[in-house]
1. Suppose mean count of other Cβ atoms within 10 Å over residues 192-199 works out to 31.1; of 1, 2, which structure was it derived from?
2. Work out distance in nm of label points 7 Å out along Cα→Cβ at positions 312 and 336 for each of structures 1, 2, then name the structure with the largest result.
3. Once distance in nm of label points 7 Å out along Cα→Cβ at positions 24 and 112 is calculated for every structure in 1, 2, which label goes with the largest value?
4. Work out which structure the value 16.5 belongs to, where mean projected area of the Cα convex hull in nm², for residues 184-351 alone was derived from one of 1, 2.
5. Check the numbers for relative contact order in percent (Cα under 8 Å, 6 or more apart) across 1, 2 and tell me which is largest.
6. Can you spot which of 1, 2 the value 25.5, 86 was calculated from, given it is Rg and Dmax of the Cα atoms in Å?
7. On mean count of other Cβ atoms within 10 Å over residues 144-151, which of the structures labelled 1, 2 is highest?
8. For distance in nm of label points 7 Å out along Cα→Cβ at positions 72 and 360, which of the structures 1, 2 scores highest?
Structure 1
Amino acid sequence: MAGAWDDAATPADKPLSRVKVLDLTLARAGPTCVRHLADWGANVIRIEPPAADAGNDAVGGSRHGPDFQNLHRNKRAMTLNLKDPEGHAIFMKLAAEADVIVENMRSTVKTRLGIDYDAIRKINPRIVYGSISGFGQDGPYAARAGVDQIAQGMGGLMSITGLPGQGPVRVGVPISDLCAGGYLAMGIMMALFDREKTGEGKWVTTSLLEAMIAMLDFQGSRWTMAGEVAEQAGNDHPTGIPTGVFPTSDGHINIAASGQRLWTRFAEAIGIGHLIDDPRFVEGNGRSDNRVELNALIGEVTATKPSQHWIDLLMEAGVPCGPINSIDQTFADPQVKHLGMQKPVQHGEMGQINIVASPLQMTGQDREIRRPAPDRGEHTDEVLSGLGYDAAAIAALKDRTVV
C-alpha cells in the first residue's frame, strides 16, 4: 500500500524530492513560500478546511483562475477540520513524518488549535516550522492582520515610489507578500541544512514588515548610516544620473548611463558630447543636482527617433538601455521566450494552461510544472488511504465533516 507521502508525480531526482511539507497557508505570502519549495520537488500536502467550513478563498480568487493556479501549482491538497479532535489527530500523524510545516495564521490561532511549533516539536523534534505574519510573532502589532499594501506603507516603500510630489504610490505587484515568501523559503532551506548537522529542526519566522524593510536595501541604509530620508524620485534613479525613462518618437525607453565612463559614452553616442564639459554636468553630483535640466536636454534628442533606433545605437555603444514593455510584450520578447518563463501544465478541466515559471535555473534540472493547482480536497482520499483509512472510514470522516 502506498504511504500518505508517496507522490508519483515528483521524480526522485528533484533537488527537494526528499522534503515533506505540510502547507497550512492562506492568502499570498505563505503560498508563495511553499510554491518555491514545491517547484523544486518538495512533496507538498496542502491542508484546507472542508468545503462547509471554507468561507471565502479571498486572495487567489477562483480555483481555476490564473492567480490560484500560479500560487498553488505542484501541490497536492486535502481537506481537514483542524478544530475537530479527529481532524487534529490526522494532522498530527502527518506532522510526525513531515520535514517542514508552513503557516501564516495569527500568532494566537495556531496555539489555540494545538499545531504551534512547541506542540509539533514534541512529536517531531526534526520539524522545520516556518511562519509568516504581518508584523512579527510578538510585539505591539503581533495581533494585527497583515496585508501587503499596509506593509508597503508602513515599511516605507510607498513614500519613495511614484513621481516627486505625487503622494504615496503602491508598487504594482504584492511586493511585501512575494518577498516575505521568498525570504521564508530561504530560511527554511537554511534550517534544513542546519538540521543535517544538529539533527534538530528550527522555528523560522519572518513578516511582511521585516521583508519590506529589508527590500528598502540602500534606501534604508541611507537612513541608518547617514540620516538621509529618501524621497520620491519617479523614474529617475535616486543617486545615479542619468538613469531613467526618456521619450522617443514612438514611446519611451529606459536608459542607465550613471557613472563617468557611461555618461561620456552615452553623451557621445546620442550627439550631446558638448555637455560632457558643461560645468553643470561634469561630475556626478552636478548631474544629480541638475537632473531636471539634463533629462530635458536628453529627452529633446531621444524624442526625435523611435525606441528601437536608440536601443540599437546605445547597445552598440555599451550603454545599458531597454524598452518599456507591457506584459504581453514581455512574454513575446525573444530573450524571455529563450529563458522559458512560461511553462505548460495539463489541467483536468481546462486542458493545457500556461503558468509563470520559477526564475531559477539549475544544471541537470528542468522547470516543468508537474501538477496544476489542486481542487479542494482532490487528494484527501489518497492521503488518508496512505495513513491506513479504508473507504468506509473515509466516508465516515466526510459525513462528520472531519475532512
Structure 2
Amino acid sequence: MPSETIAPAAPVVRLANVEQAARTLQGVIYETLLQQNLGLSAAYGASVYLKREDLQVVRSYKIRGAYHKISQLAEEQQVPEVVCASAGNHAQGVAYACQLLGLKGYIFMPANTPAQKVSKVRLFGKEQIDVILTGATFDDTFQAAKLFCDERGSAFVHPFDDLAIVEGQATVGLEILKAAPQAIDYVFMPIGGGGLASGVGSVFRQLSPQTKLIGVQPLGAPSMQQAIRAGRRQALEHIESFVDGAAVKCPGALTFELCRELLDDVVLVPEGQVCEDLLRMYNEEGIVLEPAGTLSISALRQFADEIRGKTVVCVLSGSNNDITRMEDIKERAMRHQGLKHYFMVTFNQRPGALRRFVNNVLHPDDDIIHFQYIKKNNKEKGPVFVGIEVKKPHEIMGIQQRMQDEGFAYEYLNEKQDFLSLLV
C-alpha cells in the first residue's frame, strides 16, 4: 500500500463507550486475574503484575472486541451474517461471538492453518460458522474474505482497525485499574495491528495519565514502531511470521493514530528472546503462553534499570500455542542463548578431513547435533552443514578460531532463519 501521512488528531475512545462495552461483555468473558508474579518481581526488583488474558474465554483477549463489535451489528444493523479473516485468536473470538449471538459467521483462514486451530474455531462457533480455508498467505486470505463480504453484502469484522473493536479491547484497561492495589508506573502491551494497545492506552491516558505505556513488537515484524517513527503507515515488504499473533505488515489507520498519540514508546524484542522467556514461564511458573503473549514479559529486560522499585503490569495476551511448535521454540531459544550454532563448512582436499574436524576443532564437551553433506558425491571437499551445541556461549569463538587454524572455510548460519528452517 502507498505511504500515508498522519492525520491531525486521533479520535477519542470515550470512557462511557468502554464502560458500556464492559457491561455488554458481562457473562460472556472472564474478568481475568491481575496477578503479582513473585519470580519476575524478584528478578527485576519491582512489583510485576500479570494481566492473565491467557486464561480468557477462547484463551485470548480477542473475544472482547469481537463480541462487542458483533453485538452492535446485531442490535443496530440487523445483519444476517458476518465475515472475518484470521489465522488464530480473532477467528476464535468471532466464532464464539457468532455462536452466542446466533449470527451466521464465515471465518476465512489461510489454507496452511494447522488443523488444531481450525478445530478450535469450529468448536467455539459450532453450527453458526463455516470455515473457509483459502490463500497461501494471510494477505491472500484477507482479500478473499473482503471480496466474499462485498459480494454478499455481509458485515466484515476487522481484527483491529475498528472503533468498536478497540472499545472492546479497552475493557482490559478498566479491569487492570479496578484490580490494581496501587498506582501503576508502567504497562507493557503486545502490538500486532494495535487494537489492544489503542484500547488500553486510551483508558490509562484518561484514568491514570502518569502511567508509562510501552508497546512491544517482535523484531521481525516492527510495523507499528516504524510507522510511528516515520510519521506514516507503510506496509513492510517482508516480516518474520514466527510470533504469528503479532506479525502484521501494516498497522490500522485508526490504531496507528491512537498508538502514535497514546504510547510512550514501542520497543522490539528478538524472536529468540521471546522463545527463551516462553519456556521459562512454562518451566518455572507453569504458565502456558503463545509467542505473542510473551512479548510484554520479554520487554522487561530493556527496562530493567527504569522499573526497579516500580509497579509494572504486563498484559499476557493469549495462550493459543500449538504443542507441535515447542521443538522450534526450544531451538530458537538455544540459538538466542548462544548454545546452538550452525555452519556451512567446506572440507579441504587433505585426507582425513572429517577426523581432523572432530579431533582438532571440537572439544570433548561439544556435541555435533547435525551433520549433512550437501553434495553427496563430493564428500572430501564439498560443503557440509554442521550443527554444534556448546555448554557456554563464548566457547563458539574457540571453535571458529580452530576452524580457521585447520584450514576449514566456513559460513556462519545462525542469522539465516529462512535457510535453517529448511534443514533444522
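Derivation of every value follows stated rules applied to the coordinates shown; laboratory data play no part. Since the structure is predicted, the reported quantities are computational estimates derived from the model, not experimental observations. Cβ atoms are built from the backbone, for glycine too; each structure is taken alone.
1. 2
2. For this comparison of distance in nm of label points 7 Å out along Cα→Cβ at positions 312 and 336, the top structure is 1.
3. Biggest value here belongs to 2.
4. Answer by label: 1.
5. Sorting by relative contact order in percent (Cα under 8 Å, 6 or more apart) in descending order puts 1 first.
6. Computing Rg and Dmax of the Cα atoms in Å on every structure in 1, 2 gives 25.5, 86 only for 1.
7. Top value of mean count of other Cβ atoms within 10 Å over residues 144-151 goes to structure 1.
8. Structure 2 comes out on top.
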